[in-house]
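Student: These notes open a run of structures that come right after.
What follows draws every value from the coordinates through simple rules; no lab data is involved. A quick note: this is a predicted structure, and the numbers were derived from the prediction, not measured. Cβ atoms are built from the backbone, for glycine too; each structure is taken alone.
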Structure I
Amino acid sequence: MSKTTILFTAHRPEAVMERGEGMYLWDTEGHEYLDFIGGWAVNSLGHCPAAIQQALAEQSAKLVCASPGFYNKPMLEFAEQLTALSCFDRVFFGSTGAEANESAIKLARKYGAIHRNGAYEIITALGGFHGRTLATMSATGKPQWEPLFAPKIPGFVHVPFNDIDAMRQAVSERTCAIMLEPVQGEGGVNVADPAYVAALRELCDEQGILLIFDEIQTGLGRTGKLFAYEHYGVEPDIMTLGKGIGGGFPLSAMLAKEQYNLFEAGEQGGTYTGQPLAMAVGKAVVSEIVSRDLSSHADRMGGYLKEKLQAWQERFGICRIRGLGLLIAFDLPTPSGKAMAEACMKHGLLINSPSPTVIRIIPPLIVTQEDIDRMLVVLEQVFQQSKQGQAL
């Protein structure tokens, strides 16, 4: 099969993935891969779970799309499920995390227009990641993105993560919201300090601005709680969800408290908003996560993995083992992350290196202790090769 018809946007390995089941992927050559990337935290239930297959089959036989101009039964049921499980009252559905974050940005600016004399600036954290649309790229605190696709969307201020003094200094009469990931996933799994998050909530209340949690990667059990905000004992005003919410099906959501139900007709929407097929899948995925208590399972499995990695610190020189639940990373002694990920793939293991000195591990929430042990066997082999100076 030729790859020349695909527009280049990323460096990809030559393998062509053909099928998946549970924790495993297979390519067209029949090679098997133990998946500890999980579609970048997307495949929360693993590959091709029965719950998604059943939801797709049943709903596709009833109604696939009635247009966003109508309510549909799965939309109402899924919205009720998400609000019952969270601290929020209203839901807007999209197809991608960036779309959900765009919705949050628009809602925050609408709030600023109504309640903050036209305030439009949103403060975000350096090292964060909010998407690849023009607005969400502008919101993302990646210095290397600053010159891309100029001119950027104005109205975003970036400050250091976990620095409450910098955040306070950045707030002005132009500020309508603070937006951040409670755990920066793409930034290398940087966990927000509890005191920092508590201070952010106080600052927003004091200044009358919104607190937005981007839980695209951290939501739905990934961190050991259903939502990451539960670790901190605070409630954001707006939360975005994506990735694991559809278990691999394109789906996202923005949730808000009732007092921020501010859009007028026509100000926000989308062709696939609340599409019945996506709604049925999302409801099935979330039901599985809740009924199987995969949040607690993620907490246990993440604790087991971190304990095993900590035993390797002196042996292989890794450090800063960090994360919550099954969103875990560690630092390497050399900038060999890309080579390590490639070597692991040659040995049938998929891991991620978001930067040259960081390895990130984000397996499906169904991962078992036996899966982790199998992953560690391969990772240990690659570390040994590197330590002995062998080419990876």
Structure II
Amino acid sequence: MSDSPIPMVDLKAQYATLRGELEPAMAQAMAATQYILGPNVQAFEREAAEYLGVRHALGCASGTDALHLALAGLGIGPGDEVITTPFTFIATAEAIRYVDATPVFVDVDPQTFNLDPVAVERAITERTRAIMPVHLFGQPADMDTLNRMACDRGLLVVEDCAQSFGATIDGRQTGSLGAAGAFSFFPSKNLGGFGDGGLVTTHDDAVAEQIRSLRNHGQTARYHHPQIGYNSRLDELQAVVLRHKLPHIDQYNAERRRVADRYDAGLADLTVETPFRRDGARHVFHQYTVLTDHRDTIMQALKDASIASAIYYPVPLHRQPAFADAAVPASLPIAESLAERCCSLPVYPELTDAMVDRICGVIRDAVGG
């Protein structure tokens, strides 16, 4: 069996399959010289909206900006509280701070790693304005319960879909289930560009118009600025890349599920907890994350075998100095336990069965399975 290094994600392998169509398309866009909010951005927004089943899809400069613009576009600001998860990338809560709202961290479900609706309900106060679930690692959050709760209390739901492009709940796409959704096109994402990029989704015409203005310096017409906005536009060349990858996203995600199924089988009888999958939800495995009490041993064995692994995320947000003044219960035991026990293994469409078997074999030898 080959002992070549196995990375967390192999962007070169995916590029090789698309190079023949991507390079001429990018050259054509460069020759057209419409680099800012050009025809490819507009076309990608239409195509993404159709795929996601939303009325509006608005490109922006990054996934972090997408979260920021979603909150700002919905009018969330000073004095408002937004309930979210501490077990996520910092951008989720950064965006709440960007609009001068207060992040309220609550604990997560031990199986899905997503927001625990019971904990969310306990945290609602008269200042709560929104709930921000994260579809972590590509596993859809319990949107039905969260949406019912929000509807009963007059709250907004903003979906952090940075890791979930193509994930569904009963056939409905993440990003189409709340007041707004935010996607990231960071290169390693399931649908990734050749740099940063993001997308905001909404069904609301007024919210879309506000976000369209905010992303472009607060303009409503050229050189007319009724409000302060931002410079956050999806690059035309990134839109070219994303347009050519979008038709492949379902196949990319199917291959990720193939890899996950192989891991599930290869790790089934070990002291390693493999990812849970909710009934009715289609997981897209942006990460394949296991739980184990032998994390250091496993990661060292993988490193010795030239196989990558990673910890997403080693320090929950409520333990980060940047959020020392955030609203948080005295303890969030599940999030803290996940941070101590989680380990993510390589997962990408081009990962072969043989490579997965090799990874499982190293883990089996490491834990004595």
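Student: For structures I, II, calculate mean count of other Cβ atoms within 10 Å over residues 191-198 and state which one comes out highest.
Tutor: Going through I, II one by one, mean count of other Cβ atoms within 10 Å over residues 191-198 peaks for structure II.
Student: Can you say which of I, II returns 0.96 when Rg/Rh (Cα atoms, Kirkwood Rh), for residues 175-262 alone is computed?
Tutor: Derived from the structure labelled I.
Student: Work out the source of 31, 24, 17 here, i.e. which of I, II gives that when semi-axes √(5λ) of the Cα gyration tensor in Å, for residues 151-350 alone is computed.
Tutor: I
Student: Looking just at FRET efficiency 1/(1 + (r/R0)^6) of positions 271 and 295 (r between Cβ atoms, R0 = 30 Å, to 0.05), which of the labels I, II belongs to the structure with the highest value?
Tutor: Top value of FRET efficiency 1/(1 + (r/R0)^6) of positions 271 and 295 (r between Cβ atoms, R0 = 30 Å, to 0.05), among I, II, belongs to structure II.
Student: Continuing with the same structure: In terms of distance in nm of label points 7 Å out along Cα→Cβ at positions 95 and 223, which of structures I, II is highest?
Tutor: Biggest value here belongs to II.
Student: While we're on this one: Comparing distance in nm of label points 7 Å out along Cα→Cβ at positions 127 and 319 across I, II, which is largest?
Tutor: II
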